[in-house]
Every structure is written in C-alpha cells, then in structure tokens.
Structure I
Amino acid sequence: MSRIIQNLEIPIDQDLEEKLSQLVPNFGDYRILRKSVDARRRHSPHFVYTIEISTSGKTLPRPQHPVEKIAHDGKELPIVIGSGPGGLFAALRLIERGIPCRLFERGSRAEERIKGINRFWRYGEIDTRNNVCYGEGGAGLYSDGKLITRIKSPFIPYVLHRLVQFGAPEEIMFLANPHVGSDKIRRVIPKIRDYLTQNGCEMHYNTQVTKILTENQQTVGVETEYGKKFSSHHVILATGHSAEDILLHLKNDLNVDMEGKSFAMGLRIEHPQKLINQIQFREFADHPKLGAANYRLAHHDVSTDIGVYSFCMCPGGYVLSSATDAKQIVCNGMSNFNRNSPYANAAIVVSIDHQKQFGSDLFGGLNMRRQLETSAFNSVQSANGGKALPSQSVSDFIVGRTSPKSLAGSSPSGAVPVRLDQLLPEFITKRIREGLAAFNDSMSGFITEQAQLYGVESRTSCPIRVVRDDITLQSTSHRGLYPCGEGAGYAGGITSAACDGIRIAESVAQQLASQADAILQA
C-alpha cells in the first residue's frame, strides 16, 4: 500500500526523510513526484514536495513505460528528417514499436558538431552544418537541455524516463524546472544514437534532404543533396525552427498547405547571478541548497494587446552566438548542469501577431527575422567587432545612448557596443522598455548598471506552420507528410517537440499496423 502526500513544505534546513518519518512512522520506501522551491515568504524559503510513500514497508515499483511492438513487414521504412528532439523521439518510438526507419541529418554526430561550434565561438568561422541550431541533437536539446514545458501530454513521463535511461540526471523526473545541462546532454545524445542504430534505425549524417518526393499529393520519398532517392509513404518532417530552405521548398515547389504563425523576437539580458540570487532569495541568497535562482516575467499591454516576456531563462549560464549562416548574428542562452557561471541570462522578447504585422504574406516573419539578423551582423562589423555579439547596457538601452564599452559577460564570442535600441524595429524597442520597467516593479533591482543586453534573440520559434490534420497528423494537402515539432509550428521546446515526435510515430505505427492487418485478412 502507498499514499500520495501533496504540497509537503520542508524548510531548507530540514531533512525530508525526518519529516516523512514523523508523518508515516516505519515507512518502507518513498518516491519524489515533484519538487520545487518557494521563496515568496521573505523569511522562510522552503521546498514543496509531492511524495508517494509506502505505508506497508515494501519497496515502491518505479514506472518503466514499456512499449509494445506491432506487426510490421519492414519492407517500407518510415523516414525522419532531422535529429532534434522531435526527430530523435519519433525514431525512438518507431524502433520501440518494432518499426525500422531511416533518419537524415544535415549536420554531423554530436562529437563532431561541438568542434564546429567551438571554432565559431573562438574564431568566428561558421560551419553551416554544425552550429548551435544544426547537427545531431538539434537546437535546444543539445545547447542546453531545459525540459520545462506548459503542455499537457501523456508522453511527458516517457520522454523524461527515456532521457534518464540514456544518462540524464534522475532528478529531471520530479523537479518543477527540469534541466539536463549542456555538458551532460552531450553524453546522452550519443547513447540515444547508439540505441537507434543497434535496433534498426539507419542513420544518415551530413546528408541534407533537399526534396520531398510526391505523386498526386501523396508523399513517396525524399531526395538528398547527393541526388540519391529514398522511397517511403511516411515522411516525418522534423527540421527545426531554422531550416528555411525546406520551408521554401514545401511552398514554392510543392504548394504544401502552410500558414503564418505568431512568434516573438527581442534581445537577451544578462545579470550577475549573485544579483538575481539576492533579488529572489534575499538573506538566503548564499544558501547552498538553493543554488542559482531563476525567474519568469511577463507584461501585457492591454491597449495594444502585445506581450513582453522572459523566455529560456538560464541561471548560471552563458550567452551564445547561434547563427546558422555567415552574415547574420543570432543569440541564445545555455547552462551547464551545475549552473555555476557567475552570470544569469534570459531572452526578453515581444510577441508578434502574424496577421496584424504581415497579413497574407506567408514569409513575412521569416523575412523580418532574416533582415534583423543581417542588420545585427552589419552593426558589429561597423563597430569592428569581428565575431562578437552586439551589446548595450540596460540603462543605455532605456535612455537611448551608446554604451562606452561592453560589460564583462559570459559570451565566449565576446561583445561589442551597438545601439540595440536603434537596431530593433521601433515597436519592439518601445515594448521592451515598457517590459523592463514592469519587470523592475516585480523584481526590484532588475534594472541596474550591472545588466547588459545582447542581440538578437530571433529564433524563439518558427514563424510558419505547416498545416496538418488534427487526427492523422499528416499534411492537409499531402498525404504521408508529417509536419513535426518546432520547425513545423507544433512545439515550443525540447519536451513538447519530443512529445510531438512520439505522437506522430504512434500515428505512423497505427497506419502500418492497419496495413499489416489488411494483408493478413486478404
């Protein structure tokens, strides 16, 4: 027998097991289902737990999330394009269902990918196949490993459990803000790859899919950059938020159903982590059990219906240069597992309503993104900044003046002073200024001479959606094409993209099982 204890508050200096023994004397075992920090009460920060505890003295079973195999002849292999979280978990689920598949990735394996990333950060030499957005592991899954999501999906426990099986910290199963860390995810990705290749997934690296092959609106396969064709009536499109080339191909060459999608753009703000700890934890800022503090902020302007919010907050993290092409600048953030950098950063972005901003212009968001990233690059070159990110102190951004120099910061690419307030479209600059003022009301000290902004945060999500059927998850115009994850407009992070990949794999599996049943009955 077991019972669930919810909202169990434990002071930061009290032992959890001591408290449990008071509540359930002689308990046999317990399992943490959820753990979070509550620092709202000024003088008593505490942990809040949800616990499953054995009342019979027995060991609690740990969920394993088994997957049943289906009947499948293996003659036609489903194709997965992209090895980000959507693609990897689609392939993983297919393999666990007993369905061999092929996966195509334009970049290299993780071990080679990091070499390209390091060269870019150190020397400014961009590798258009291996960077923070492209390569095995995808954008978010490889660069940071934050697993926070607001979606409700029955597949979330499966995703977290499989990541733990492949080497992620077990605490991601119960933390309110689960995070693998860039350093640890590098060891997880190769284990997922090894499992896939050992169990029937044919992996093609450094192989960009350039064409989706169709006949009478039915997907029949793909063609790679090398002119080689692979047949399949089930193609999972999980190319990520930066793969503009495939989106252009879908619309211009195939006329696939697509629509503009609202998104967000802005800047990334960086503070000393000590300052964020002091704001959030006050006199407990240095307590070893609390670690690096985080925050989540939002401000909504009722008169314009435009939101400003923090996104991808990285306690103890780094600001990264994340471009995918030579003459552009993009910034992003990451943290290692221990979150031990002396800086905290987060995107501060403004919501952009596609219909209001671009009307019927499908590629209006992509064009705006590209123009902003190019302008950021040109501004750095004009300042003789080389490979550096453009920066401006928060105080200078608010009043509209050039910073005399960049503050010390975490970016391995360095920083150079640029008028970010002039670089951004005027309405974004205005809303960020309003948002910063509102955030300072919520977190006194958020606006400070110690804070710096970096540009540009432009890849929060894809500004296009590849329209699909709600039930079959196939393109509404092309059967057998399965738009998946963030790049297709159906996810907003690692966990949601992974869950989307699993949903699509399940849809493919059901169709293959139905075909197998029909053959047997015939």
Structure II
Amino acid sequence: MALVGVISYRRTRGQTRSREGYFLAGHGLTGTFIAGSLLLTNLSAEQLIGLNGSAYAFNLSSMAWEVTAAVAIVIMALVLLPRYLTGGFTTLPEYLESRFDARVRRATAVLFLLGYGVITIPSVLYSGSLAVLQLFDVPALLGLPREQALVLTLWTIGLIGAAYAVFGGLKAVAVSDTLNGVGLLIIGVLVPVLGLIRLGGGDLASGLARLTTEHTEKLNAIGTADDPTPFGTLFTGMVFANLFYWGTNQYVIQRTLGAASLAEGQKGVLISGFFKIAVPFLMMIPGVIAFHLYGPSLTGMDDAYPRLAADVLPAWLSGFFLAVLLGAVLSSFNSLLNSASTLFAVDLVAPLTRTLSDGALIRIARIFGTVLALASFLIAPLLQYAPEGVWQLIRKFTGFYNIPIIAIVVMAVLTSRTHHRVPAAGALTAIGFHLIAYGLLTFRIDTGIHFIHLYAVLFLIEVGIMAAFAWRSGRAPIPPPAPPGLDLTPWRWARPVAGLLLAAMVGVYLLFSSLGVAQAG
C-alpha cells in the first residue's frame, strides 16, 4: 500500500495546480489508466463478498449486473463519450446545461450530491470496512469489541482514501486504482484456481470436472422469478440501470472525461468491458466452489468467499490479500469523494462566482471533500442498524436519482439531431415526478412489481413527459459546442472490439445456461 502511495504521488506531483489538472487529470489519461480505474471504481468489497454469496446460496443469475453492462459500455464508448469530449465538459451536469439550461445543471448536481453524500459514500465505506472486519477478524486481532473495531477500520480506510481524493485529484485516483487493479486480478485468479485444486483433491482438472458435473444448477445464470435477478429484468430496468451507471454516473465517467483523446477514452471504456465479462469466473465461481466444499453449512451466504479465501490462500499471501481488498474499497471511496468535490465546485460554486481563480476553486473542492469525508465517517456506522440490511438500502435509494438522470440524458441525445429542444421545464418536471412517484411506489404502496421493472416503467413515463414538453415547445436551434482542443479521431478498432464484447456477453450466457455447463447431468 505504501508502494502504491509513493508511485501515485510521483506520477501526480505538481499536476494539481490547475482546474483541468485537478478535476480531469490534465486530460492526460491513457486507455490503460482509464480501464484500470474503471475496473477498481466499479469492483469493490461488496461485489467480492455479495456476488460470491449470491452464487453460494442461489446460482449465477446475479451476474446480470456485471455481464450485461457490456451493452451500456458499448453505448458509452460509441455514442455518449464522443458527445461529452466534443464539448470539453468536466461533469455530466455541465453537459446537460448545454442541452437545457443552468437550472437543470444545478438540479442534477444536487441529485448526485444527495445520493452520494447520504447513501453511496457512507455505504461503500461501511460495506468495505465490514468485509475487512470479517475477512481478517479485526476484533480478535486487536482485542476490541466489534463496534469499536468497525469504527477504527472505517476511519483508517476513510482517511487514506480521502488523502488520495482531496490532495491528489483525479490522476492520483486513476493511478492508484490501476496499480491496485493488478493486485485484484492476481487474487481474483488465484482464489478460484486454488479452490478448484482443493475441490479436486489436489488436481485442477478433477476439481473442474466436479464443478461442471455435480450440482450443475448452481452454474445457471438464467434466473427464475425466485432468484435474486430474474432473467426478464435484463430486458427492462437492467438496461437503464447499467446505462446510468456506465454512461452518466459522474464518479464512473469522470476518468473518461480526462482522456488524452477520444481514441484513448474509447480504448479504456471497451477494455473495462472485457473485465466485466470475466466477473462470473473471478467473483462468482468461488461461491459455487464454496458450496461444493462446505455444503449449506455456513452460517450466512456472505461467509462463502471469506471462508474459501482463508482456506486456500497460503498464509504468506494474507498481507497482499488485505492490501488488495483495501485497495478495492479505497478505489470506490476516493472516486466518489473526488467526483462529489468536482460536482460541488464546478457545477454549484463556479457558475455563481465567475471570477474565482483555479487555485481558489481547487481549495473549495478540497474543503468540501474533507467535510464530506468526515460526514461519511459519522453516517457509515449507523448503516449497521438498517432494518433491511445495507444492500437493500443501497438498492432502494439509488433509484431516487439514477432513472431521472438517464431519462434526461437519453432525451438530450435523441433530440440533438432533430433540433427539437426539450425545455428545461420538461426535465425539471420529470425529476419532480420521479422523486414523488418512486418514493410512494417504493416505500408506501406495494405494487408487487420487481424494483428493476419499476425502473423501466418510470423511465418510459418520464421520457413521455419530456417528449410532450418538446412537442409543445416546437423546434429550437441548439448551438454547437466550442472545440475542446482534444484529438476527436475515433479509435479505428472501436466498432470491431465493441462487436467482440457483445459476442462475448452472449457467449457467457450460453455457457452458463441449460445449453452449456448448467445442463442436468
């Protein structure tokens, strides 16, 4: 961890004095750093623990959240990223101002900040700290009660992550993410391979044979209505949830906005898609191996990966494993903190005070990041008292802001060529409708509709609201964006690689189905 910190410091020293350098890494990120940062930002302890737990208790149906992201990643690389870079935007709300007005920019920035500050940042910090606590039995290690050990772990992770985000800016986040990503891939391959060797009594081929011939229902990714992720949801709300995450979520797309060129941005985004395709093999197969080794005897499904990792990894790798796990948690936390600071400074403060120097704006971002980090340290421990668990809490509250934002972005893109401008009133009405309707349908009225299907229903209604406003307002010219000074030549292999990525997605679903390894016998 010290090595990662030193390398990150050396790679970013003296590069955070300007606005572009701090918020967009000076537009110097290559495809490798973008892919590495996207990988670590997306994959954290909750996936490592949660996805393996789901595979242990049910089957591979929850891989939908990871594998079907390939569709959204292709749309991001080929459709959205060229538009973002053409305008030289720093944030998604800034792009929306160019299509609507300043009120929509402020409204979406506030939506992001509320979602990040109240739920996402504290929950990432809490779930990551909980994973470290479980995997390394910190209370016994330090001789502390569980609550005190959790708070100590949480503050340690939070302070280190905040240092990267607050002092180093986006480039420090991207560099540290890439280095930690290498470690995550090493551990991600080692655990299932060593698990298969254990399953085969010392022989990898025998373990693989057992995995694919016994309890093959565990290898089925085609979820039924009783599984965590029914297969039908892939074609409704899952599409919009993934498109929001990979195409509009500020803390994910910010490293693509810092790309050195359009080609480097497209490379990074598409390469990260192949890592997503590999997630079932690295982060779900270990859960199935745990079922074969331990049966249904574990006290909880979230114990599957910690137990397997502890049993198969040699003791001399435990420190490296801890560093990798902490790196994954730090990545999501510092990325969120960096993006929240960017949104506050660029979208809320800068438009009100046009005379602010770059140094003053960066100081404001750092102060806000520090305050937000301290607030998350206080909120995160409270999540252990969530009545339905932290996973359900995240899932429900993300729905307050992901669907209205992706609906607004989709309308902005669809109307860019027709010159039918959706007025700001249409976008603001859609946001207000969503907050009321989603709150009622999720917390007050039991419709019996799966929450992912509800995403799709509300998305269609909100697109309809904005279309009605656009029809009433008639045609309106949309001024072209100013040239950003970047090379906007597309990557020559972008379309072939995108086709290969989609083919790989279909192939993985065929593999983990009744037509592949999940067939009976």
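Can you say which of I, II returns -21500 when helix-only ellipticity at 222 nm (-39500 (n - 2.57) for each DSSP H run of 4 or more, over all residues; to 500) is computed? The read-out comes from structure II. Between structures I, II, the calculation of distance in nm of label points 7 Å out along Cα→Cβ at positions 9 and 433 yields its largest number for II.
The maximum of mean count of other Cβ atoms within 10 Å over residues 193-200 over structures I, II, that is, the highest value, falls on II. So FRET efficiency 1/(1 + (r/R0)^6) of positions 57 and 169 (r between Cβ atoms, R0 = 35 Å, to 0.05), computed for just one structure, reads 0.30; which one of I, II is that? Only structure II yields this read-out.
Determine which structure produced the value 5.0 for distance in nm of label points 7 Å out along Cα→Cβ at positions 49 and 129, calculated from the coordinates; the candidates are I, II.
Numbers: I: 5.0; II: 1.2.
Of the structures listed, the value fits I.
Using the calculated result 2.3 for distance in nm of label points 7 Å out along Cα→Cβ at positions 89 and 497, pick out the matching structure from I, II. Mind dumping the intermediate values first?
On the way: I: 1.1; II: 2.3.
Source structure: II.
Can you tell which of I, II yields 60, 38, 31 when Cα extents along the principal axes in Å, for residues 297-424 alone is derived from it? Walk me through the numbers before you get to the answer.
Working: I: 42, 33, 31; II: 60, 38, 31.
This figure was derived from II.
One of I, II was used to calculate relative contact order in percent (Cα under 8 Å, 6 or more apart), giving 32; which? Of the structures listed, the value fits II.
A value of 26 was derived for percent of Cα pairs over 40 Å apart; which structure in I, II was it taken from? Clearly, the read-out refers to I.
Since every read-out is calculated from the coordinates, none of them should be taken as a lab result. These numbers were taken from a predicted model, which means no experiment stands behind them. Cβ atoms are built from the backbone, for glycine too; each structure is taken alone.
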